[in-house]
Structure P
Amino acid sequence: MISFVSSKERKRLKLPGRDSSELMSKSFGSSSTTVRIVEIEPGPIKRGPHLHDTFEEVIHVLEGGGLLKTSEGDFILSKGDTVCIPAGVLHQTINNTDAILRLICLFPVHDIKYGTKELESWSNA
């Protein structure tokens, strides 16, 4: 069965340090994929690093730029860039510019809350 979600049906998520809208997930009928639009405002960092134990994450930069800090090194993000973060890699997306950073994030699971671990800081890693 096809799952269709109109732009008006997006699920706005209350998550620390970012504005996130879920476009597709288990709650919309997906059996294997979660898709989110994430917006990170310029300013102080409000979210620590996190990792996904058993699944990768693909991030595509729709607008703006920033820094992807990972346990395997740092990457400068610019509009049009795409990165695949393997399972188990600690990462944090930082908006170090003066404009909004807008991303599309894709996960090969229908519900990312299971298998995602949030840390307060890199020193807790």
Structure Q
Amino acid sequence: MTKTQGPQILQKIENFNLALLPVLKKYPKNERYTLAEKTEKFFLQGTESIYWGSYERRERAYHLSKARIQFQMAGYLLRIGRRMGYTSEGQYEKLSVDLIEIGKMVSGWIKIVEKTEHNAKDV
């Protein structure tokens, strides 16, 4: 994990999760065990991939790419929840802005890792 990227993204993910869970708990009962659970699952899987990427140096780019996709899926499911009226516009906007920022951080980390790997191959 790079000193600049790792701790920042982990803190951002933790804050996002603390904001996400209360929103998902307010989904209607019939959606709580489908759409809400799936949204939470994708986000938690993305978080797990970030942790794997921070410790598995050889597989870092793979895990970070996987995390980016999982966060994108969580964002997609949040959009569906918003369009179905399960969250307010304000809640959705805050969550989506934070999730976009997390995605940018992951993408930046991937670029750093790929550049480092590329430079290592040239040596």
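Coordinate-derived values only; no laboratory data. A quick note: this is a predicted structure, and the numbers were derived from the prediction, not measured. Cβ atoms are built from the backbone, for glycine too; each structure is taken alone.
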Computing distance in nm of label points 7 Å out along Cα→Cβ at positions 27 and 91 for each of P, Q, which one ends up highest? P
Any idea which of P, Q comes out highest on mean count of other Cβ atoms within 10 Å over residues 67-74? Q
Parent structure of the calculated result 14.1, given that mean count of other Cβ atoms within 10 Å over residues 51-58 is the read-out and P, Q the choices: Q
One of P, Q was used to calculate helix-only ellipticity at 222 nm (-39500 (n - 2.57) for each DSSP H run of 4 or more, over all residues; to 500), giving -29000; which? Q
